[in-house]
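In C-alpha cells below, several structures.
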Structure I
Amino acid sequence: MAKEGKRLFGFIWKYRTLYFISIPGILYFIVFKYLPLLGSVIAFQNYNLFAGFGGSPWVGFAHFERMFQHYDFIRILKNTLVLGLLDILIAYTAPIILALLLNEVRLVLYKKIVQTVVYAPHFLSWVIVSGIFTGMLSPSSGIVNVILGWFGIEPIYFLGENSYIRSILVGSGLWRDVGWGTIIYLAALTGINPELYEASEIDGAGRWKQTLRITIPSLLPVITVLFLLKIGDFMDYGFERVFVFQNPLNITNSEILDTYIYKAGLKQMQYSYATAMGLFKSVVGLVLLMIANTLSRKSTGESLY
C-alpha cells in the first residue's frame, strides 16, 4: 500500500501543472453540479423554506404519484420526447453531413468563410435567436410571409400555430448550433492519415468510396461519443430555447418538462413537486445513457466508460 501511495503521489507530482490548471473546473463541478444534488432530498418532503431540510416533513413518493397523475403529464412528457428525438435525427446528424461536405471543398478561403458563417450563431443567446426568428416569421412584416405573399398565400402566424412550433424549435436550434458540431468533426477529420486516401486512389477508389470506406469509419469513435453525450441530454432539451418561443397559442406542443418545472417550482413555489419532476427527468436520462453506452460498447467497441 505504501508503494502504491508513493507511486500515485509521484504520478500526480509529475503532472502537477495539469492538475493545478484543472482545479477551477473541478471546483465548478463540485459547487454547481454535485453539491446541489443534496437538495434532491426535498423531492421526498413537503419542503418549507423556513424549516429547511431538517424540519420539513417527509412524504415519501407522494410528489411522484402526483406527477404521474397530473392530467397534462403525458402530453408534457410526449412533447419532451418528440423534441428530443427530432433533435437527434436532425440537429445531431446535420453537423456530420456539413463537415463531410466542407471536407471536400478545396478552395480554402471559401471553406473558412462558410465555417465562420455557420459557427457565428453559436455565440448568440436564445433571446437574440428568438428575436431573429420572430422577426422573420412575423405575419405582417416577416420575410417568410413576404415570400409566401408573392405566390398568393395568405400570411401565416407561425408562432401562433401548434403545428409549426416544433419545426421552429428544432430549426432555430439547428441554425444556432450546427457550426459548433461541424468544427468538432472537422477537427477529427484532420487526424485521418492521408496515406489511406493515397492508397485508395491507387486502388481506383473515388471520393464517394473514400468517404464510405475511410472517412466515416475514421469518424465513428467521435460520432459514437457525441451521440452518447446527446443521449445523456435527451430529456434536457433546454429551458431557454423553448421558453423564449412559447406563448398561450402554441403551448400545447411546446410545453416540456423544463418549462413546466420552472412554472411549478418558481412561479407557483411548489419546490418539492418541481424537484420530483427534475429528479425523474435526470433518472430517465441516466438510464437511457447507460442503455446506449452498453449497446454501443457491445456493437462498436466505443463507450464513455
Structure II
Amino acid sequence: MKKVVVLVGPTAVGKTSLSIELAKELNAEIISGDSIQVFRDFSIGSGKVKREEMLDIPHHCIDILAPKDKFSVADFQKIAREKIDEISARNHLPMIVGGTGLYIKACIYDYEFSTQEEADEEIIKKLEAMNNEELVMELQKIDPEQAQAIHPNNRKRLIRALLIYEMTAITKSDQIASQEHKPIYDAFIIGCTMDRATLYERINERVDMMVEEGLLDEIKGLLAQGVNFDDHAMQGIGYREWRAYFDKTMTKDEVIEEIKKHSRQFAKRQYTWFNNQMPIHWVDMQEPDSIKQLKKMLETWRSEQ
C-alpha cells in the first residue's frame, strides 16, 4: 500500500506550521483536507495557508473551485486519491492536512458513494419541497438508524439519506454496513492537541485576527460576486454566521462571538470524532518532547516496507 501521512486537528492548534516542518523533513507534498479551502476567495475565514507560509512546499486542493461551485465528500475522495497517486509517482510522500474528518476518512478508507448527480430531478424536487419534520418522518419509516443519527435540522443530510434510498432501494445504513471501511493506504495519522483552555484561547485570538485581516470585507466581496448564504461554501464556520449581520439581526460584535463559540464547539466535536473513528498518534503541540517522539515514530514508519 502507498504510504500517506495524515495531520488532523482543530483550527488554531498549529497544524500549518507543523505540516510545513514535517513536509520539509519527509520530502512531502501537502493535500488540503479542508472542505472550504478548495474554494477561491474563501481565504481568511477558512484559515487558508498563505503563499509565504508554504516555504515552497507544493500544496494541492486549494483554490481549485469557483465560489459558487458545489463540492462533496465524494468529489474530495476522487481528487485526493488522484493527488496521492501523482505525488507517490514522483517519489514524494503525500500528506493530507485538515480538519474535515469525514473527507479524510473517505479518502484513506474504502468508502463508496452514490452520486446525487445521477438522481432524477423530480425526486430531488419532491424531497426539497418537504419540510424538515416531514423528511425526518419519512426517513424514520425506511431507515430508523439514520433518522436517529442525523440531526433533525441537518436538512442536507436528511435529503441525501432519502435520496440514496430513492436511487438504489438500499438504505444508507445498509450501504454503510456493506462496506468494510478498511484503510486502502498505509496511513500514519497524527492528531494535534493541547490543553483545552489554551486551545480555546487561541481560537478566540485566531477569530479576532481574521476580523483584523478583513474577514468582513471578504464576505462583502463574495456577496458582490453573487455568492449568497445558501451557497455550499458559505456553510462553513466563519462565513455562515454573517447572515445575521446582513439581515440586521446581529451586530458585528455579536457575530464575532458566535464564530468564536461555534469554532470552540466544533473543536470539541472534532476531538470526539477523531478519537472514535481513526487510530491516531496524538502529539501535544505545547510539548517539544512530544513532537520529537512523533518524528522518531515517523522515521521508523517511513523505513518499514
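Can you say which of I, II returns 1.00 when FRET efficiency 1/(1 + (r/R0)^6) of positions 215 and 239 (r between Cβ atoms, R0 = 30 Å, to 0.05) is computed?
It was calculated from structure II.
FRET efficiency 1/(1 + (r/R0)^6) of positions 39 and 207 (r between Cβ atoms, R0 = 35 Å, to 0.05) was computed and gave 0.05; which structure, I, II, did it come from? Intermediate results must be reported in sequence, preceding the final value.
Details: I: 0.05; II: 0.95.
Clearly, the read-out refers to I.
If helix-only ellipticity at 222 nm (-39500 (n - 2.57) for each DSSP H run of 4 or more, over all residues; to 500) comes out at -16000 when worked out from the coordinates, which of I, II was used? Could the numbers behind the result be given before it?
Numbers: I: -19500; II: -16000.
That value comes from structure II.
When percent of Cα pairs over 24 Å apart, for residues 15-182 alone is compared over structures I, II, which one is greatest? Write out the running numbers ahead of the final one.
Numbers: I: 66; II: 46.
Once percent of Cα pairs over 24 Å apart, for residues 15-182 alone is tallied for I, II, the winner is I.
Comparing I, II, where is distance in nm of label points 7 Å out along Cα→Cβ at positions 151 and 271 highest? Could you put the intermediate results ahead of the total?
Details: I: 5.4; II: 1.9.
Biggest value here belongs to I.
Given a value of 21.0 for mean count of other Cβ atoms within 10 Å over residues 159-166, calculated from one of I, II, which structure does it belong to? Numbers along the way, then the final one.
Details: I: 16.0; II: 21.0.
Value 21.0 for mean count of other Cβ atoms within 10 Å over residues 159-166 corresponds to II out of I, II.
Consider the structures I, II: one of them gives 1, 7, 12, 13, 14, 15, 15, 13, 8, 2, 0 for P(r) over Cα pairs in 5 Å bins from 0, in percent, for residues 95-262 alone as calculated from the coordinates. Say which. Intermediate results must be reported in sequence, preceding the final value.
On the way: I: 1, 7, 13, 15, 14, 13, 11, 10, 7, 4, 3, 1, 0; II: 1, 7, 12, 13, 14, 15, 15, 13, 8, 2, 0.
For P(r) over Cα pairs in 5 Å bins from 0, in percent, for residues 95-262 alone, the value 1, 7, 12, 13, 14, 15, 15, 13, 8, 2, 0 is produced by structure II.
Identify which of structures I, II gives the largest calculated value of distance in nm of label points 7 Å out along Cα→Cβ at positions 47 and 71. Mind dumping the intermediate values first?
Values: I: 2.7; II: 1.6.
Structure I gives the largest value of distance in nm of label points 7 Å out along Cα→Cβ at positions 47 and 71 among I, II.
For which of I, II does distance in nm of label points 7 Å out along Cα→Cβ at positions 23 and 231, calculated from the coordinates, equal 3.8?
This value belongs to structure I.
Out of I, II, which structure matches 1.04 when Cα Rg over 2.2 N^0.38 Å is calculated?
Numbers: I: 1.26; II: 1.04.
That value comes from structure II.
Each reported figure results from applying straightforward, stated rules to the coordinates on display, with no laboratory input. Everything numeric in this text was worked out from a predicted model, so none of it was measured. Cβ atoms are built from the backbone, for glycine too; each structure is taken alone.
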